[in-house]
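Structures for review follow.
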Structure I
Amino acid sequence: MQGRSKHLSKLLAMMGGFLILMGIIMLGIAIFSLFGYLKVGILLERKYLLIFALGLFAVGLFDAFSAVIIARWSD
């Protein structure tokens, strides 16, 4: 049982690190677009919209999945 707990804590640490990284990237994109260094409107063009939407959806699913795991097994 001790080994399973150790593997689970490593998994939680990896998920947390990934979510922090994604949050930093998204904040950076928001700040760059706010100051006009990045044109986010190009992502709304028809040929990039599906990839952009799927990427955001995948990050959202992973975030929800990791929140369930952290809430359930972090005790």
Structure II
Amino acid sequence: MIKLRKGRKHPDDRIVLINGHQITYKELAKICVIFAKNEDNIYPPPAQGGQYFVDFMTECMNKRCVDDEIMKKYKL
């Protein structure tokens, strides 16, 4: 379960907790690498594989949200 807790660095600062554990950027990056590698296993080159995941994440980050439009575009 994902929960947010108030942070200390700014009034809008939030700490992300997963099952009560504060996730770090390093842990998040490791999870993303696992997802990308798995997509490469499922869809090896010359298919997009992990790049499809990277593109999805990049679009979400640029838009600062995960909305129905992006989910539909990436068939997720």
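Points to keep in mind about this one:
- Among I, II, which structure scores highest (criterion: distance in nm of label points 7 Å out along Cα→Cβ at positions 37 and 61): I
- Computed 3.9 for distance in nm of label points 7 Å out along Cα→Cβ at positions 13 and 53 - originating structure among I, II: I
- Identity of the structure behind -29500 (criterion: helix-only ellipticity at 222 nm (-39500 (n - 2.57) for each DSSP H run of 4 or more, over all residues; to 500), calculated), options I, II: I
FYI, it's all coordinate maths here, none of it is from the lab. Since the structure is predicted, the reported quantities are computational estimates derived from the model, not experimental observations. Cβ atoms are built from the backbone, for glycine too; each structure is taken alone.
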